[in-house]
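What follows is calculated from the coordinates using simple rules that are stated; it is not laboratory data. Note that the structure is a prediction, hence the values are computed from the model and not measured. Cβ atoms are built from the backbone, for glycine too; each structure is taken alone.
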Structure 1
Amino acid sequence: MKINIAGDFFIGDKIDEPYDLVKHIIPFFKDSNFNIVNLESPVSDGLKKDRILKTGPHLNGHPDTFRILNLMNINLVTLANNHIMDFGRKGFEDTILGLESHKIGFVGAGRNLKVAAKAYSIERDGLKIGILNFTENEFSIAKVGEPGASPLDIIENIHQIQELKRNHDKVMVIIHGGHENYHLPSPRMVKQYRFYAENGADVIIGHHTHCISGFEIYNSVPIFYSLGNFLFTSKSKNRSWYIGLVIQLEIIENQNIKFELYPVLQNPNNFEVEFAKGTLKDDIMDEISRYNIIIADKELNQTNWSSYLIQNSKEYLNGFSPINIIGNRIIRAGFRRLNFDRLIFQKQNLKEILNYISCEALVDGSKEVIRHILKK
């Protein structure tokens, strides 16, 4: 069985002719047994009042999204991501109804936590493949009685993988996670994804970072840390925003999974997607090889991770800043220029923050208290 898997897919509402976005790559997807992309937004007629309380942008897909997915012969979309609940229950329900009416399968989200965690199965010529999809814990996670995405939870995920392995020939794990615009996995990600491989996953595929990363073969299991954007109609200053990967898996019973990588490029002006060729393709593959070398070297990966954190320390600390309560963007920027945060981020306060985000008991309690307050 040949399966194509692509990264983040989002078509906004300012596109003149959506078909033009994918016309160059349709034949490739038509020629495959099964195709998967990550649908990085709801597709809904929801209004501003339907938006959930969160940080970051609220995404809502173009009404033609489902038609374009059909044109590309997309069989399955992954929904476990940080945007699927951007327009609340209304946006989620509209998306599920749209997928069902266009006969497109989905995995990684559901009308409650139990349903969201369900796997998707493909059976063809006696070969049975199970697909699991989960995302890092942000604003979209399903609850016991509420819709949303299946969460990254190492204990639950291992149970899911092992259970699926009992009655499937191969288990595919697709994870939405990582650090935006950073080309490498954190040391924690490497450790965790390898643990999934040790417990029954036959292939692991990541996206979310909006840039490509490297891959490794761990205990005969291919692990792809990020496919980058496949089609994402928002502008960016980063060249890496417009480069993605499509993985073609070749799955044969009782054999290790084989694969081929196909770099894709988005046109920065009109977002049309086409496959990279010639020296452009060679340059991207060389870039991936450099990431692979770093991923394979534990110390080198840790060094790169530490360097990234130092360069972006202010961005991480900003999340704890009381300046964020100021609604006016200009006034907020003024306070930042005055370095008002230095009064808050004294060592004693940072020590307390570290304790609250490190100690399991404090994390458990803090999360539930904050959720309760936000609900009220």
Structure 2
Amino acid sequence: MSARVLVDATAVPADRGGVGRYVDGLIAALTDVHAGLAIVCQRADAERYGRIAPEARVVAGPAAIAHRPARLAWEQTGLPLVAEQVEADVVHSPHYTMPLRSGRPVVVTIHDATFFTEPTLHSTVKGTFFRSATRTAVRRAARVVVPSKATRDEVIRVLDADATTIDVAYHGVDPRTFRLPSDAEKQRVQARLGLGGQAYLAFLGMLEPRKNVPGLVRGWVTAFAEREDAPALVLAGGSGWDDHVDDAVAQVPSHLRVLRPGYLRFTDLPGYLGGARIVTYPSHGEGFGLPVLEAMACGAPVLTTARLSLPEVGGDAVAYTEPDAESIGAALTALYDDADRRAALSAAGHERSLEFTWAASAEAHLASYMRALQP
């Protein structure tokens, strides 16, 4: 492909959350197959992208765009100027929003449609903003990229979008970060969390309503409140805005342990996920479900829900539950007490995770960029 693509990485959060792992993984893979790549990013990320994509042209945006309102305004005025500066043929906006007058085709990634289908799971301000951004992208972008067939179908159903303009590009998993951990790595994480050899169930993600963490906490209590050998529950990730998490944790019996360590170091994630008795992710629905894939790659037996895209990711290699606390509790009990099933899921999950590569995702994105250039 000879066209120059400008990827707008300015929306990547400092904590390298889901959108950060998507953009980083995609850029690294695009660099391997496409020489005509340019990246615009936050100033703090310029050195990082220089390492990830040494052949790409990296442009640091102004310092002010570290704040979201300024970034969104700059997207409409400054981003088109950068596109002109690097002589981009296509602009890729990887997080819902897009410049309206870029002077060239724009490809936009829409990660999910839950702002429409599950509005109560998002804050009012966030929901209103992303619904507007999604409508604009569907109407104005040359192509829309989605991370799953389920998200494609939801965007078409909810917004009456033109199916011929939507491309599915699954996410990948970085095998250098998410891999089978050594026993030493598992023990190191155990020590850092202060578990002292106690078994634990792991959650990794933003503590927001869509992730159903209160339901997980209550289900875990239902499953283990009467057991002397109860595993701890570790809720790792950003605090989000779900006040019901605090309420659920406050009701946990005193003999059960809930740990909330916040963000973990990336180097600790294989040991954390792979060392868990079960990784639990009982989400109400995902556009893709990257935490599920990452846990599978670390060899963890995973319990999740069969909502939206999650079965596309997990297939037969994970266990499923309904999202209510009673169902979660029953599913946790059954899986925790079945070592053979956990071992089978661990092996099958790791094997399935190898099918999701950033190289394949990059090829799907490149095909979308080429379609955007067609008259």
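Structure notes:
- Origin of the value -10500, where helix-only ellipticity at 222 nm (-39500 (n - 2.57) for each DSSP H run of 4 or more, over all residues; to 500) was derived from one of 1, 2: 1
- Test item: mean count of other Cβ atoms within 10 Å over residues 143-150 calculated as 18.9, pick one of 1, 2: 1
- If mean count of other Cβ atoms within 10 Å over residues 71-78 is computed and equals 22.8, the structure in 1, 2: 1
- Value 1.7, calculated as distance in nm of label points 7 Å out along Cα→Cβ at positions 183 and 215, assigned to which of 1, 2: 1
- Structure from which 13.1 was derived, mean count of other Cβ atoms within 10 Å over residues 279-286, options 1, 2: 1
- Among 1, 2, which structure scores highest (criterion: FRET efficiency 1/(1 + (r/R0)^6) of positions 63 and 271 (r between Cβ atoms, R0 = 41 Å, to 0.05)): 1
- Origin of the derived value 19.8 (mean projected area of the Cα convex hull in nm²; candidates 1, 2): 1
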